[in-house]
Structure P
Amino acid sequence: MTVLTERTTEVVIAGAGPTGLMLAYELALAGVETLVLEKLHQRIQQVKGGAIQPRTAELLESRGLLEPLLKRAMPRNPVGGRFALLPVPLDGTPWRTRHPLPIAIPQWEIEEVLEERATAAGARVVRGTAVTGVESDDDGVVVTAGDVQVRARYLAACDGAHSTVRKLLGLPFPGRPGTQQAVLADIRLSTASSLVPQQMEPMAGLTRQAGGYWAMLVPLGGDRYRLTFGRGDRADAPRDTAVTLEEIATALHAVYGDETTLGAVENASRFGDAARQLEHYRAGPVLFAGDAAHIHPPLGGQGLNLGIQDAFNLGWKLAAAVQDRAPSGLLDSYHTERHPVGAQVLHHTSAQRVLADPNPSEDVAALRDIFIDLLRLPDTNRHITGLISGLSLRYELPGKHPLTGQRMPDADLVTEAGSTRLSTLFGSGHAVLLDLAGAVPVDFPLPPRVDLVRATCTDDLGAAALLIRPDGYVCWAADSSAAGDDSLLTAITGHFAKAH
């Protein structure tokens, strides 16, 4: 009989991708003992999921994580993203953001920065350790990984589209199966024809069709490129079939000419366009985030960003639950708030999948023409940009003020300590009660991890005082004095402290 080594921790996270590592940092920042289990022995240096959208950039900046990432960003033309690869740039400037453009950074470099910060904050990351069993009871969850059993209060499944945790629990993953397949490969070219792009552009400008293939080459510097290609005139190979050198070379020659020759393949994999979503993001002490909770067609640069934003929403709530300071229903609000967001992304990426068809029917081609005209209208462009960037997200939170549930732009402030920006107030992962007009009484009682900041602002933020959650969304606002206003106390006890 095998005797398993036993460990205890407060939270186990399955998966050390961007979602799992972001969640690990959020938990460690709050002082939660966190263990990340990753089945891979080492990080795959594949340039997938390499676009940080504006709202994700804002969130990362609020934790001091954006600057080290920007040092690793790949150069690209200062042009907005694209919807469905259509040739109209998306314009993020109407959304009052300091980061109106997507930022191109390889996923493995994002993971590297997040892991460095998470472990520095106290999280542990163990690689080469696959989760093989999950059992829950009244005290939490027992996770088996190889010859180790770990008891924890909670398990966060961030282990990707083929989530082992989801399968171990027997949870259905309803949705639409994939109908198309493509290859993603990081390659080196020995020679390049004039058809090979020399600088990074939005995907629409890099996509070409020839010889029955569609392909996109993204220059990564020197002779390195990220190649994505597919074809619709033959049956796709099974997803687990290895991608061959001949397959890649044939696609390159067909689309970029015989003068383009393959030098080396660093890694390659297949992907599809299935759209699926868990019905519930929580199963007792087990919570799901990132691709373990939802998958969708890879259009618009959504997946990595959706997962990181899941982690920002879940992190402070899970920390409060672990530390026994969460109001009733707070942890369940993770599903309530994030499931509709995931559903919306599945919805618009499915629409993009139709519009971006490399071999569109006559009807789809007509629809594309109409949609291109619509995207040139400022109001339409702003709406679609809000969806793709995440800047338009608003949670349905209780409260009568029109700012309730909205993100707050990163405004310039002046405090007693001097000039600063709103984003710098969230580096600790605390909530912020921002008093802009002496609206909050001096003796107003605040629970732990809620900071009162008195400041002035030259911009009109739309309220005299705002209570802003750790993930940057307003959960209370007032236009005048909060003295005697029970709504502030209600917001605090509803989000950050148990009612007594």
Structure Q
Amino acid sequence: MDFETLQSFQWGIMAPEFIILGAAALLSLLDLFMPNKMDRKIFGWIGIAAILAAIVSLAGLLDQPAVSILDDTFRLDAFGKMFKFILLGGSALVLLLAISYEPKDGLEESRGEFYYLFLTALLGAMMMSSSGDLITLFVGLELLSISSYILAGIKKRQLQSNESAMKYVINGGISTAITLFGMSYVYGLTGSTNLRAITEQLSVLANVQHAYLLGLAFLMILVGLSFKLAAAPFHMWAPDVYQGAPTPVTAFLSVVSKSAGFILILRVLLSVFGVTPTNGPKSVPILLHMQDYISFIAGATMIIGNVIALRQSNIKRLFAFSSIAHAGYILVAFANLSFIMFDAIWFYLVAYLFMNLGAFAVIQVISEKEGSTEISKFAGLYRRSPVLAVVMGILILSLAGFPGTAGFIGKLNIFIGAFTGDNSHYVLASIMIATTVVSYFYYFGLLTQMFFRPAASDSKFNLPVGILIVLTVCVGATVILGILPNTALDFLHNHANQFRDFLQ
């Protein structure tokens, strides 16, 4: 490839990625040459500035039509734009948590590494959202995964953090191998790794034996990516990792990393298997035949996540199982394959971003003050800090799906979607309602601790600036999206064209 060819590419569509890459490189160099005694919190503010610059850059690309460069390996389409806003917005809030994070067991020796590893993880997720090739998808996935493994165990001298990193690495390695094995079948049958070329090859599939191999590839990819989502029955790593990792990392894994997992599922499974016939060119796609498998995983994830959460006494483990349950809700939308699927998934991820990150901000404040993440430490929070208790109460009600909150609208969209596809999913909708009711028990148990239990001490909480910003943004967005959901949906429809260019 000569220099003139390189110049001909529209590199401007990669501006958000270049900004994040430049910031990560800058922080790694600054960390190398700065004296050890200097505070690394400035790295967090630099990272936030870079993310805001990337958001502004991405906003400038909103009205640009779908375009691809580098032999169609990088595509900037409506799908990539909309999900990048989730990734960037969530990452900015997590960095605010990280700036305010002051663990008693110490993190100073690794604080500089935290910020640029965090940005490389974000870069991997952004690359996944715009990838048009299996290779670039996999590279983005590994960039996100390897950075996340290190972040989970960044408290090197704490055994619990080491355990969480080891479990995450082992389970992540297994899931990666299974996913790659499934992708290799797709490549072997089509001779291409480009998603558009694969779609063209498979759309005229006439050999029934190839359809069986593609069905096997679908199942392996689905299983491998279910590990990434912490979907049952591939979820057992999540509680230990969430508990052992630093709170900002746990927040990142529960929101940004999970969103990246759904991005990968939508990109690969819809692009490759959403058009692949099973018995000749005129038959229905493989994905429609595999709806039962997706539905089973969605149902099992909702049931296991909510039921096991009832027995948790540690707040981070409780939110780990809550995160598993919410992954099941989102999988319901994917299993339905209705015409509002993209809308429902995107809105739910936006709502989940705000209500979950806000809750983790409160968890971080209390766990640092008390030196423990036990639920009992929330007892009497209303008497110690009424504002903090009310804020946490609003976020918990949203997670539970109460009317007037973003969580309610998100679940309502998914529930309606269960009846708008070609086949109504009454069983999934019933499981969703039943498990939502089950979730009230552990969510309200937490509210009971905060509002109706005596406080162990009368000490007050000092909220850092970063925590105040996160709580203000998250609570405000949760309430606004619950009362005026069209503020988000209109933005999606005006700039995404209902994702019409997703498979173009």
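Nothing in this text is a laboratory measurement; each read-out follows from the coordinates by a stated rule. Just so you know, these numbers come straight off a predicted model, no measurement behind them. Cβ atoms are built from the backbone, for glycine too; each structure is taken alone.
Given -0.29, -1.13, -1.45 as the derived value for log10 I(q)/I(0) by the Debye sum over Cα atoms at q = 0.06, 0.12, 0.14 Å⁻¹, which of the supplied structures P, Q does it correspond to? Among P, Q, the structure yielding -0.29, -1.13, -1.45 for log10 I(q)/I(0) by the Debye sum over Cα atoms at q = 0.06, 0.12, 0.14 Å⁻¹ is P.
Of structures P, Q, the largest value of distance in nm of label points 7 Å out along Cα→Cβ at positions 21 and 269 belongs to Q. For which of the structures P, Q does the calculation of helix-only ellipticity at 222 nm (-39500 (n - 2.57) for each DSSP H run of 4 or more, over all residues; to 500) return -23000? Matching structure: Q.
18.9 is what came out when mean count of other Cβ atoms within 10 Å over residues 389-396 was calculated for one structure; which of P, Q is it? Corresponding structure: P.
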